[in-house]
Structure P
Amino acid sequence: MNFKLKRSILLATTLVASSVVIPNAMAGGTITFGEDKSVTVGLGMRSSYTNKDDGASNGTSNSNDLSLDSMRLYMNASLSKYIKGTFNTEKKSDESVGVIDAIAQFEFMPEFNIWAGRMLPGSDRANLDGPYYLLAWDYPGIVSRYPSKTTGRDDGVAIWGKLFDGALIYNVGAFEGHNVGGKPGVGGNLTTGDELLYAGRIQYDFWTPNGAPAYYTGSTTFGAVDVLSIGVAAQYQKDGSVSTTKVGDYTGWNIDALLEKKLGDSGAVTLEAAYYEYDTDGVITSEDGNAYLAGIGYIFSDKVGWGQFQPYFRYQKFEPDNNIETKQYDYGVNYVIDSFNAKVSATYSKTEVTATPDVDKFVVGLQLQF
């Protein structure tokens, strides 16, 4: 058997996202055992220290928590030029290990591919980034709230491809779906239809070089390339909204954009923005509403020690129909050692919720991928 290292396609789990180049996205170990036959294995982890206002059990003292936020095993296999598979796991909150991706991949040509199994449906850029490929440290859960089975995934089948030399990426699929507000029967004796959730995303990348992968998105390339990308995603499920007394349709859609531009030899600026609308047919007013995201970052080209500094700011706002508004401000800096494979982040966050005290927290996080 021939052993070699190559760039992993670990996030081929993410149904089409972008042809945005993610530089040096996780180096994994690959075993080849014949023409177009191989297995790639990789590992990812995220660990953090959090100091949160009034977060201790007494309700008045600051909390001090050390946490293993994520531990993932990535596996990708190739049976032939056209038949491939992906299997990824994640540490669950109860410390057990769960399956987040299990995909049979039939990849006939860049323009047309079929994936089936558990995967990321067409959705917003933040969900397709996942926690590992964001500009900021924390996942923007205030605004990115498409319903999902686990870590944004669902069971289903999707068709995706890249058109116009890879600039236009499309992704459409049908999935098992999830009831917003709870599973059928929880909190009441509900009878719901067995309707599928339909999801899709279309994205156009204006500046990215041809040939970049279309499996996942990232909200920064750390100044590797100039990026201008705009995407639109939507999800719909009949009877997908459930409360203890009512059932209604679920609709969600968003538009997101990413711009990253190198500024000579000094560094690169990153700008991201997104707008969301969620509609549960009035069943869950806390989930009906509009959301907004805006972020900016700047990576300095000069290295300091092992890596480069990338300060950033991110703003999130969710305006639900129940008038309990949530806003969050994140002020942070990444110390980028090896792209998304090795970085340290420090973030101060302020969260404001209508009629409740503000919450401040400070997080220092370490991310590694092998």
Structure Q
Amino acid sequence: MPRYPSINGLRAISIALVVIDHLAMRCGVFNGISGIPWLRPFLDFLQDGQLGVNVFFVISGFLITSLLLDEEMRTKSISLKKFYIRRTLRIFPAYFFLLSVYFVLQVFKLIWIPREAWLTAITYTKYFNWPLDWYTGHAWSLSIEEHFYLLWPLIFLAGPKIRKGAAVFLILIVPVVRTYLYFSPDNWFYDLTIFTRIDAIVTGCFLALYKKEIKAKISPYFSQIFYASLISLFLLRYLPEVTDKLQISFILIPFGLTHGTFSNILVGLIMMYVVFGPQGFFYKILNLRLVNYIGLLSYSIYLWQQIFLNRPNYWVNLFPQNLVCILLCSLFSYYVVEKPFLKLKRRFER
């Protein structure tokens, strides 16, 4: 499979949004400057961890579907066995290593995770557990991904028409689900479940399935579409102020804001530009060695940031040493746990 440029750079931005959001929410790092009017819009954007997760989702759907398409082109089919082995080797080792560390910490009474939270964390059913505990709460996104990728290869095997039709259907059905959720709230059917967030992953799948057609359509206007998408993504959170004045707020119910349908489309267009567009300023930034390296560590950072970006109960939860602890644990996780299994995973990509 070809290595797409800028993808690790986008991952770096995604994990930065998550970490900054948790730094603000749990550690209050912006408390002293949050009242400055001209700074507020930028802080709002930087603290959008949900947007960061959706960027991960769009990237994931695009890469996994591209991998399946590449395998199908080379072998005229796909191997379900190898697909599930690759997913297991990519996700499980680092994640269960984290849980094993959690277990040791709980034995020594340094942290406390309820029994129900342990069960949903181990079984990848975290998004069914509401309210989420803090230490394993971030596994809601991993459980959404894993559940989707249990089914997507089966849909993919059904052929081009079925897979493309399913992608369109899943993107269109989520706004219906959001509308139902708004008018009929349920105690488990909430905004962090596969039923309301699957469209982000499927948007990436859709872009991979129609990659050639989309590139042909938008490439003459790449720069205009990119800047319009970037500005729109920044301003999207302020759309309710406009719709409230016009008394048309109901139009936002199906499509969400910075982690809804509109946002997924904008993120997808931005991704297409920085991957396939002109190699200008943003391309160069996203492909800097340091930015690429942060993106490479992004999965480990996502796993380990949760325990250190907690309320300042311990020295390791204080800023800025909590960032140092995240980095050290992420490096250990990547080089000692992730990387050996990634080498093994590559054997199943051949």
Re distance in nm of label points 7 Å out along Cα→Cβ at positions 105 and 121: value 2.2 computed from one entry in P, Q; matching entry is structure P
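Who wins on FRET efficiency 1/(1 + (r/R0)^6) of positions 177 and 225 (r between Cβ atoms, R0 = 25 Å, to 0.05) among P, Q, i.e. which is largest? Before the final figure, lay out the partial values.
Working: P: 0.10; Q: 0.35.
Looking at the calculated values, the largest one is Q.
For which of the structures P, Q does the calculation of distance in nm of label points 7 Å out along Cα→Cβ at positions 257 and 281 return 3.4? Working shown, then result.
Working: P: 3.4; Q: 2.7.
Structure P accounts for this read-out.
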Assign the value 47, 40, 32, calculated as Cα extents along the principal axes in Å, for residues 161-296 alone, to the correct structure from P, Q. Q
With mean projected area of the Cα convex hull in nm², for residues 33-144 alone derived as 9.5, matching label from P, Q: P
The highest value of relative contact order in percent (Cα under 8 Å, 6 or more apart) among the shown structures P, Q is in Q
Note: helix-only ellipticity at 222 nm (-39500 (n - 2.57) for each DSSP H run of 4 or more, over all residues; to 500) at -22500, derived from one of structures P, Q, originates from structure Q
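The numbers here are math on the coordinates, done by the rules we state, and not lab data. Predicted model, so just to flag it, every value in this text is computed and none were measured. Cβ atoms are built from the backbone, for glycine too; each structure is taken alone.
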